[in-house]
Structure 1
Amino acid sequence: MHPLAQQDHRYVWHPFTQMRDWLKREPIVIVEGRGAVLRDARGRKYLDASSSIWTNLHGHNHPKINAALIRQLNRIAHSSALGLANEPASILAGKLVQAANSPQGPRAAPEIGPALTKVFFSDDGSTAMEVALKLAYESARRRGQSRNPKFLSLADSYHGDTLGAVALGQIQLFRKTWSGLLFKTHKVMAPYCYRCPHNRAAPERADAREYRKCNWECLDKLEHKFAAQKKKGNPYAGFVFEPLMQGAAGMIAQPAAWLGRAAQIARGHGAMLIADEVMTGFGRAGANTSARGKSLRRADALLFACQQEGVRPDFLALAKGLTGGYLPMAATLTTQDVFDAFLGEYEEFKSFFHGHSYTANQLGAAAALSNLELLRSLASLQSRQVLEQTLRDELKTLWKHPGVGDIRQVGTIAGIELVRDWRTRKPFDWRERAGVRVCEAMARHGVLTRPVGNVVVLMPPYCTTPNQVRRIVKSLSEAIVSELE
């Protein structure tokens, strides 16, 4: 065993990992990365097909982000945001507000929601959602909306690991252990077309959203949930969702128009919208341009999934791709009304008593500014479009496998659901570790990704070439054959 692997086994406790299994084999120890390629301690190379768990946008060791970090490091690495401001974070906040309020997308109805004007920085996706939850809870109380604000989220949702974020999530695997520590939240069915009980369509060899037969019962249930809670005299203060695709739920992609209609229902019942774009933000949901732009133009590029259906939330939680995958940093954007609810005299103690030691960290902000500049470049926009289309074309080759039940793609994100037989949609038992086995086989072929249950996730960096995409999908195809057929 490599000495670094021995060190890991001796000292490191890994997240979301059964350590008994981990200790049975030598782990892959990553020591270098360049572009979409990672290299381990033994010199083996791998394609990073999951962008290092959905964080890396432009590839590893990007010269422009590297240079931005070096420039900032030569000035200062970090100073406190408690009582002090700093240059890169101030500029970054303005650019995030500008991007969040840009023209909405091609499927947009009239824009749903007020302008986002304020940015609260934190450390990761969980803390971004924790900030949104606390702000929504207390602002609802202070504005007289509710004495005991309630929140509604989607079935099988995941919003992070801090206790507030866990309470908002609805995956029992992540909630059960901590149930005694959580406050109660309510859930409503998610628009999971492939396994929706209201979808009357027989299975086909296509994304289930394309051939579904239903009457939008999911939206009817959402409307009923809001109405029933209002009837109790305590309407929901907030509706929490991941726009266009739910990540840890199994890459559940929402059918076109669901998000816009759901947002209208929530707004109609007075609820604030809390959008978790930790995964879908910064172009992941597609390089679409606004309805006013018929050609690909930098000024029209949409960075957030909400914008594609004309939804502007009251809270926009960002993390993962914020720094291009370089440093842990997050941001929660919100409205002037929410901000104003926390204004008062010093002795009133109306301040938002929440914070982190590394809030508004200068190195993270410098990386994020460079990331935004890259995202707005014509070269990046073109790369995202090419990646999205190449991925779409290559994924079609997987329909030949009887163990592929559904392929769901939103922008440069794809989830391939593995089943016993596509004709019946019968799932594999979790104990069979079908998704894990397939991903382990892919690693042996030089491609790294991680499953969500029996759903294999493909989310490569934007710099991934068409040939590399073909290699990723071919590796998945070969792994399905070796492990499931």
Structure 2
Amino acid sequence: MSAEEQQGIVFPRAADGRRSTAAVGRGIVEDALRAVDPVGSTNAAQETNWRSGYLVHFRRLLEAGLTSRKAALTIAADGLASLHDRMRVATSEGAELPLGSWADAPGRRTLDTIDVQGEGEPAGELSLPYHGQRLRGDDLRRRLDEWVSGGVIEPTAADAVREVMAHPEWLRLEGHTVAVLGAGAEMGPLQALLRWGATVAAVDLPRPDVWRRILDTARRGSGTCLVPVEPGAGPAVHQHTGADLISEVPEVGDWLSTLPGRLVLGNYVYADGATNVRVSMAVDVLTQRLAEVRHDAALAFLATPTDVFGVPRDAVEQSTRAYEGRSATAKLLGRPLRTLSAGRLLRRAYAPRSDPGVSDSLVPQQGPNYALAKRLQRWRASVARDAGTTVSLNVAPPTRTRSVVKNRALAAAYAGAHRFGVEVFEPATSNVLMAALLVHDLHTGGGPVHEHPWEDEAYAAVHGGLWRAPYAPRSALGLAALLGYGAART
């Protein structure tokens, strides 16, 4: 879509009339760092090639925040403020307004609600699809133990899943209505929640093919799916359903504000390129709007594993042991590779005894817009949690979603990742596992209270091994892609 056709939330126009995503991204990082790390802020402002140079600055955002809780929260608050100050709302008449114009603006249309009741029986226990099987009971416990010992998930993630297993009644989420924004997304919890008998409010684009799938999922489940429809919608409901968040925040906000139960605003939206920032900002504006009328609302996010995180000391120690315990062949091959690549290939993940360590799993192929969209969600989670909101933010595993496998380089890297201690999950496994962690968080007030936001993000992380593998992820990515290229083509 060209800049002239865009409506709803848009990037601002520069002096030459173009909408520069690089200028906005660079400016937001500059603003976020200014109070805590003036040198880092200046470096971001002077970056001349944002498309490839953003990696170091997004790492700096995390590192600067590790110095204290106050520093991390200042970066998050200032980054969000910069986003809200810079982004605009483009009207159908051609005007561009501040995002604040949507704070209490009435919707241009009203959305009615249809309840779709599932025809199945609710699941009586937690089970996890994995490699063609359904793991439950002791089989699931053994799988959790194997993941922990292999460094695939954090021990706290296994603990949280075990607690849900011990309380199967939690799965229904009685008294909650989970608004799944991006209901048709591969990584969303829609199918799992409806299978467990929960009440879900589905929000996605008004596309009949998407809504056929959502409605079919709802009927096969055992829960209640609340669906936004145009008033007077006929029997072909899928043709009159949905809303475009980028241009209809007031409409969706008005609809969600009327729903029963304790509202959980779940952010599972995704789009390619700059549109990912626009739709993520739409969810953030929606979050602020609903906070004014639904004071008990909880927030839910999935953090991408391909980002920069602070990680606990025991993760650093496991990675260090793996690096020092490499096979003789790996050591022999590693030395010339590091030499020939000027140290870029097969670097150890952490300096020994780092506490916390910094796991930098940013992937250049995903680009700065993807990094910004995911970072703003983490910022919102930190600020909201600090204000007393119940927040579920969990790091999801590397997963073979359509958006990943359509990128040949990423698909090849994922196909070869197991050779470097990283497990890539299938969507069916990721969906249920992350939905179980959401259930845990909603029944435990967002999980344990931690001193620093990095600890909140590290709790119950399912990183696939990226945090505990012997090598810094980017230093092994190219080799993983080379080794996995043949498998990715099959």
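A short reminder: the numbers here are calculations on the coordinates, not readings from a lab. Just so you know, these numbers come straight off a predicted model, no measurement behind them. Cβ atoms are built from the backbone, for glycine too; each structure is taken alone.
If helix-only ellipticity at 222 nm (-39500 (n - 2.57) for each DSSP H run of 4 or more, over all residues; to 500) computes to -10500, which of 1, 2 did it come from? Computed on structure 1. One of 1, 2 was used to compute mean count of other Cβ atoms within 10 Å over residues 162-169, and the answer was 14.2. Which one was it? For mean count of other Cβ atoms within 10 Å over residues 162-169, the value 14.2 is produced by structure 2.
When distance in nm of label points 7 Å out along Cα→Cβ at positions 330 and 346 is compared over structures 1, 2, which one is greatest?
Working: 1: 3.2; 2: 1.0.
Once distance in nm of label points 7 Å out along Cα→Cβ at positions 330 and 346 is worked out for each structure, 1 has the highest.
P(r) over Cα pairs in 10 Å bins from 0, in percent, for residues 42-273 alone computed as 7, 22, 27, 26, 16, 3, 0: which structure among 1, 2? It traces back to 2. Taking relative contact order in percent (Cα under 8 Å, 6 or more apart) as the criterion, the top-ranked structure out of 1, 2 is 1, with the highest value.
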